[in-house]
Structures are given as structure tokens and as C-alpha cells.
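What follows are several structures.
Bear in mind these aren't lab numbers, they're just calculated from the coordinates by the rules spelled out. Predicted, not measured: the structure shown is a model, and the values here were computed from it. Cβ atoms are built from the backbone, for glycine too; each structure is taken alone.
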Structure P
Amino acid sequence: MGEAVRRGGRRAGQSGTRDAILDAARAQFAERGFDRATIRSIATAAGVDPALVHHFFGTKDELFASALELPFDAAVMPDLLAGDVGTVGERVVRHYLQVWADPVTGARLQTVFRSVAARPEALQMVRRFVTERLLEPVAEALGPDRAALRAELLGAQLVGIAFARYVVRLPHLQELEVEELVALVGPSAQRYLTEDLPGA
């Protein structure tokens, strides 16, 4: 089943069809929640047969996991680590917030966060992605002890700020410019990443 006919008679290759299903899935999960979104409703929104959704993704759980893919690129690591170690916390926070502020990637992240709010296991996947793919490599590259703990501490703060600012939309957080947030959160990020942590 190499191609699928979309609405309007346009034919799409496998890559385009897969992307269309993922876009429809993210929209359906955000709008209806995981339980109410169905393979059929997602297929209808994507303009494909439900069998094609199963062909690409298997079950709804597997489709949901694929839809959770977040737009954070490990290729930014050298840029985050370049320069003064004393400001690496600011650079990490700035990159994270700029991804959220971008109209395309930010909309995708908001969709993901709204859809995972009612599913603790999915929220855990988001936290794990942010800490393991973005923050833990930074902490390890800087060379301090307890890199995983440092990444989790920073990840918990960044995920919480993003959820409050972009999903719950707390008004005072929304009013701040990205650079104002960087100035407020950067020192905490710096402490988590480079300074001595209390305890053993």
C-alpha cells in the first residue's frame, strides 16, 4: 500500500501520508483527548482509510507515542555548550523558550502538552524526552557529578514553566518576554547544571 488517495483526488507518497496522519492525530488528541479520539476520527481528519493508520502505526497507543515526538534537535548541543560556562544555563533556557515561542514548533508543543495532560504515562514520556534528549547530554558534557539528577531538576522546572505559560496560560507568565524569562530562570538553570548540589 504505497500510496493513498486524499480528499480532492490528490495522491500522496508514504512520507506525506504518514505526516498527514500524525498532524491529524495531534489535532484530534488535543481537541478530544486520548480516550475520545479514535483511529477512525483521525483517519477521517487525515483523509485516509483507517486501515492505513493501522498500517503505519499499529495501535492507537503506538500512534500516540509517535505523535509525542517533540521538536528538540540534539544538533543544537555544540551551540549550547559553546562560550562561557558561566552562562550555559541562560543559553539552555533561551533555546527551550525559543522553541516554544516559534509559531510552528510552539503550536505543535502546545498540542502535545494538552493531549498528555490527562495521561500521566504520556506526561512522563515528555519529561523523559526533554531530560534525556536535551538536558542530560548538556549536564554530562559539562562534567559535574549527578548529571541525571541535574537534568531532571532543570527539566521539571522548564516543563512546568512551559505548561503554566503556554497551556494553562497564567497571565503574569504570559506577559513576560522570552528574554525576561531567561533572566529570571537562567540563574536557577545555571545552579542545577554547574554548581555543587547539597547532599551526598
Structure Q
Amino acid sequence: FKERVLKIIKHKSKHAKEIKAVNCVYKKRNKLYGTNTDWYGFKKALCYQNKNIKYKKCNIGILGYGGAAKALVYCFKKTKYKKITIFVRKNPNNYKTKKNKNIYFEKIKSFNKKSKDINLLINTTATSSPKKLNINFNKLNKKCVVFDINYKKHNTPFIKEALNLNFRVNYGIYMLIFQAVPTFRHWFGFVPKVDKGLVDRCTKIK
């Protein structure tokens, strides 16, 4: 729906235009505006859960390429990454462009053969089930960080599988919290303070 909203909102921020997806709609001077705060929320969530992350050394694997995944790619383009591989269900050739430096598209069916060098795996699909995605975590680098961006306060099947195999995991609920900061500014005119107490209360994993 984030990509559909982009088409019907006349006034769009530069973030929304580049990402080609809108997740925040607000009214200003009786006009509707659209922006994207997912990229900001993801960046903050990633840094919060991985204090010493080094983007330059990141071989990133992204499952899915909807509006949320595009926001993640936009985020990484603002940093320096080593390589991004995006695994999709459709024909990978449909997505390839000259502008995407060191960004590669692969069929999701080929994940198990091409995942050994990934050290940051991010699930952006609505399916938080490795079995349904035919993902075998045993093929991953043992130091890989596994991030499921689904906004859940409990361990999704994706996270459970990663934990069972002793992978370090990141939770999508953090992304939800941090993307709300610029959203609150647009909606209510103030920037909420995100401190450890708030984060801990909102992210108590069940």
C-alpha cells in the first residue's frame, strides 16, 4: 500500500520520491503531503541494536522488495556498504538498473546457494516463516545478524529459528518506535523524546 499511496499523493517529500513509497501522510495548509520515515526508523533501530556496526563491511541480504525494502536500500545508500543482495519472488531482471551500484537481485529460491557471505540478513516480507520462504539458516555465516522488520512484540518464527541456531537477532518493533519520531513531528508538531525507559517499555519481548 505504501507504493500505491505514492501515486495518489500530489505533494511528496524528497525521501518519498526517491524511495517511491509513502508511509506517513499529513495535512499542511489544507493540502495532503506524503513522506517516508521508514528509512530513518530502520537506521536508528539498526544502530540502537548494533552499537558498533560497520556499514563498509556489510554484505547485506534483503528478503522482498516492497515499499519497506526500498526504504532500507535508500538508508544504506546514505552510508557505505559493501554489497546488497535482494531476494525476490519475481524475475530479478525486472528490477535491475544502472543506478544500483553493488546492488544485485536474485530469485528467492537461490537464497540457500548465495547466502554464505551475508553478515546482515533482513526480512521485509509479511511472511515471517523461514519454511514458507524456503530459507535455510544453516547456510548463513555464523556471525550473521538476523533482522525481522515485522512490528511484533514477540519472537516471530523467523526470529525463533535464528535464536535456535544462536544467531544475533534484531527486532522490528524498534524500527516502529524510531520511525514514529519524525511522524509525530508532522502529525502533532513536536518531537517525542525516545529514551531508554520508553524503548524498554515498548520493546519488552513476550
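Overview of results
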{"quantity": "Answer label among P, Q for the case where helix-only ellipticity at 222 nm (-39500 (n - 2.57) for each DSSP H run of 4 or more, over all residues; to 500), calculated from the coordinates, equals -20500", "calculated": "P"}
{"quantity": "Structures P, Q, by FRET efficiency 1/(1 + (r/R0)^6) of positions 25 and 161 (r between Cβ atoms, R0 = 35 Å, to 0.05): label with the highest value", "calculated": "P"}
{"quantity": "For mean count of other Cβ atoms within 10 Å over residues 89-96 computed as 22.1, the structure of P, Q it came from", "calculated": "P"}
{"quantity": "Among P, Q, which structure scores highest (criterion: distance in nm of label points 7 Å out along Cα→Cβ at positions 129 and 185)", "calculated": "Q"}
{"quantity": "Structures P, Q, by relative contact order in percent (Cα under 8 Å, 6 or more apart): label with the highest value", "calculated": "P"}
{"quantity": "Label whose coordinates, when log10 I(q)/I(0) by the Debye sum over Cα atoms at q = 0.07, 0.11, 0.16 Å⁻¹ is calculated, return -0.25, -0.59, -1.01 (choices P, Q)", "calculated": "P"}
